[in-house]
Structure 1
Amino acid sequence: MTGTEILGLFALVVLTGVGSVLAAAETSLTHMRRARAAVLARGDRENGNGHDDNGADDRTGPLLEVLERRSRYLGPILLVLLACRLGAAGLTTVIVNDRFGGGWVAPSLLVLLLVFFVAAEIVPKTWALTNTDAVAVRMAPLASGLSRIVPLRWVTTSLVSLAERIAPRRTNGVESAISEEELLAVADRALESQAIDEEEHELVESVIAFGDTLVREVMVPRPDMVTVRSDATITEAIEVAVRSGRSRVPVQGTGTDDLVGVVYAKDLMRAQFDGRGDDPVTRLARPTHDVPETKQADDLLRQMQAERFHLAVVVDEYGGTAGLVTMEDLLEEVFGEIVDEFDSEEPLTEPLADGAMLVHGRMPVDELDELLTDVLPDGDWNTVGGLLFDALGHVPEVGEGVELAGRRFDVEQVVGRRITRVRIGPPADEPGE
């Protein structure tokens, strides 16, 4: 074998090795998200690792820079990788043709294809996918170095610009956001691997669902509101607050649609202590905060934090009062029921011995869906009472019922025109109905 052939074989091995490294770099930097890189950088800062004398992060700093302008840094990698593959094919063709003749070129290229597929594709990319964090951190300086080669950067920039004109990017170079489904899938995997416990998993689900929750879904509905008349005295208002266990009570004028303010129990107690119990309650009333019932619950929570109020009047599309919502109502959507020593609310569900259950008419339909593991009809209602109103088509009497999702729903209690208690039978294929 001549020196030229030995040199060619050595170059072929080098090209294969370089191709393997670049394939790993491409895969790791493509699958690495900026959010994950930020987590790695924060971990380095907290652990005091990976910093130079000036406090800069010399381990994850290049990675953050590369991910910030990913297309600019991936271009040179892809171009050099392609050059390695073409160069290896060209060297193989020349060496084999000179030594064995043209008839052996095709078989040798097939062998090169198999070698390149294993050594420069499967192995490095599998390694990069299973060790994305470590590989991305190691390959970021390489990507940064290639982008500093001016001729290479000019060529790749021109070619990328041409490609974008042929197939325009819709994201304008911005990394696509993680969807709610992806976050839930990550939480499910974390629960399966016991990285988080069941309570933490439920909290993640609640936070994600909270972003899609409307104020009308968490408010205290108008019939359940506790108010005090505007012509009541401070002493009478204190009696209402004490009996209901409320720290804030709306003041109504001519009716529930005319709320003239909100009085705080602490203000009422202070005035009573000062001997002003016979004064009208309107003297202590503070302005109300009105919000539409279609407002996002998370937006309202941020507004309450910013403007420092704990109770808002929910207004419907016609300007009438739809209900009230408190900060506690919003927090309970995320963290579950917050029960203190004064709460004596009727439970929303009560299981029965025969497999049936009693539910309150104001129980949200989506919560009942999860409890029954059945899919109830969807429509312009939020509660079980609203579902039965729509199914029956009128205000029901006690004893009326309807079949829904393979179960029997019977009205057990009606107060005025409100359905307050419903008996839900077991599935039709189970005994005890």
Structure 2
Amino acid sequence: MTTVALRPLELDDIQNGVLHPRPLPYVATYVLLRIGDRRAGRELLRRLIPDIASAADPTSPDSDAWLSVGLTYHGLKAIGVPQASLDSFAPEFQEGMAARAVLLGDVGESSPVLWEKPLGTPDVHVLLNAISPDTSRRDDLLERARKASQDLPGVEAIYRQDAYLLPTGREAFGFKDGISNPVVEGSGIAGTNPQERALKAGEFVLGYIDETDVLPPMPQPDVLGRNGTYVAFRKLHQRVAALRQYLQAQSSSAEEEELVAAKMLGRWRSGAPLALSPERDDPALGADPSRNDDFLYHGDDPRGLRCPVGSHVRRANPRDAFKDELIGVNLLHRMIRRGTSYGPPLPEGVLEDDGAERGTLFIFVGAHLKRQFEFVQTQWVNAGVFLGAPEEKDPLVGSNDGSGMFTIPRSPVRRRLHGLQRFTVTRGGEYCFVPSLSALRWLSELKV
């Protein structure tokens, strides 16, 4: 076991989309497939393997345009994975995201009964993702995937969602996105925060020791689980007009409106962090990847006077905020996060909803669905016990119901915002397993 635990990260066996940062800008398409015939499903995987790039060479022609493939629990069943192997997957993966909706805060308007079909149903078997800096290369990847499924009975594309990142890097609410991501030990890929040490590979890829110095539970046999990872895919509708109306109602000027927005997120719209520029926006800082994530909280802003403790970015990644309570606790909940916008932007200044679907396709990547994605969602996004305000939820993506609150620490008197509504509504989601290239070959060769 020790030899396995200490071996180098096998980048040539890991799908490129697991670790590789996305190009800027980029376009993406997500396609869901249903498999009605197990032999056809296995043949699909066999045909796709040559087009799935590995993470081995970040300078290769495929490094900024790639095709990724993941399977749901129902998808693994559909291609005939033996029951003993199915039972070895993480329990939350086996249950699926829809079954864990109440735990995740997907209630009311975000309930699975209102999700876009087929999301959250047993019909979703395969998740294909094509990503590229431009539409022509993206379309070429999609065409390869289409040809792979050609003439295969029972393999059916049942859902497609196009997405993109604007050259500005901003998402539907108008904030620069995709700034912060961890360093994965042995990946050779630089992180965004020079003050954050590399995390052990087992936090993100199965088959390696994690931050608890053990090998995480892994699907069996080893060839199936090793070098794979879990993904949480979520389609999140953003109520841009509602947020704009709320910000305007809480402000007496355009300048104050921007400040309140920044306090809710933890960054100015440019990406400049409040931790480094608390009084005014600094677009140059926001645009500088060598500086815009170079900060911690414990020593410089323990009370949240610069960046509120309950802001979105501080909830999602408290950094060293728990240093006195439990060293390293944040590292156990660190995630690789990929966010992709969909739908047309709401024009600047428009305060009324135009009825268009727009928002974020949220992608979590990690080896621990429960203690990474689900913990952050339940304990940090939808609860406030850890920050001493149990009644408060994330002001932007939390499951608020119109009675939510958000505290902005100030000296001498704090400010408290009331009446927070649900600005982000879940339209659907899936838990997927992203196999290694070796595992894809193993799956394609199943004989049962």
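Read the figures in this text as sums done on the coordinates, not as results from a lab. As the structure is a computational prediction, the values presented were derived from the model and not from experiment. Cβ atoms are built from the backbone, for glycine too; each structure is taken alone.
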Comparison of 1, 2 - label where distance in nm of label points 7 Å out along Cα→Cβ at positions 17 and 281 is highest: 1
Which of 1, 2 leads on relative contact order in percent (Cα under 8 Å, 6 or more apart), largest value: 2
Per FRET efficiency 1/(1 + (r/R0)^6) of positions 137 and 369 (r between Cβ atoms, R0 = 35 Å, to 0.05), the highest-valued of structures 1, 2: 2
At a computed 284 (volume of the Cα convex hull per residue in Å³), which of 1, 2: 1
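Assign the value 3.6, calculated as distance in nm of label points 7 Å out along Cα→Cβ at positions 121 and 265, to the correct structure from 1, 2. Before the final figure, lay out the partial values.
Details: 1: 7.1; 2: 3.6.
It traces back to 2.
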Comparison of 1, 2 by distance in nm of label points 7 Å out along Cα→Cβ at positions 153 and 393 - largest value held by: 1
Origin of the value -16000, where helix-only ellipticity at 222 nm (-39500 (n - 2.57) for each DSSP H run of 4 or more, over all residues; to 500) was derived from one of 1, 2: 1
With FRET efficiency 1/(1 + (r/R0)^6) of positions 145 and 353 (r between Cβ atoms, R0 = 35 Å, to 0.05) derived as 0.00, matching label from 1, 2: 1
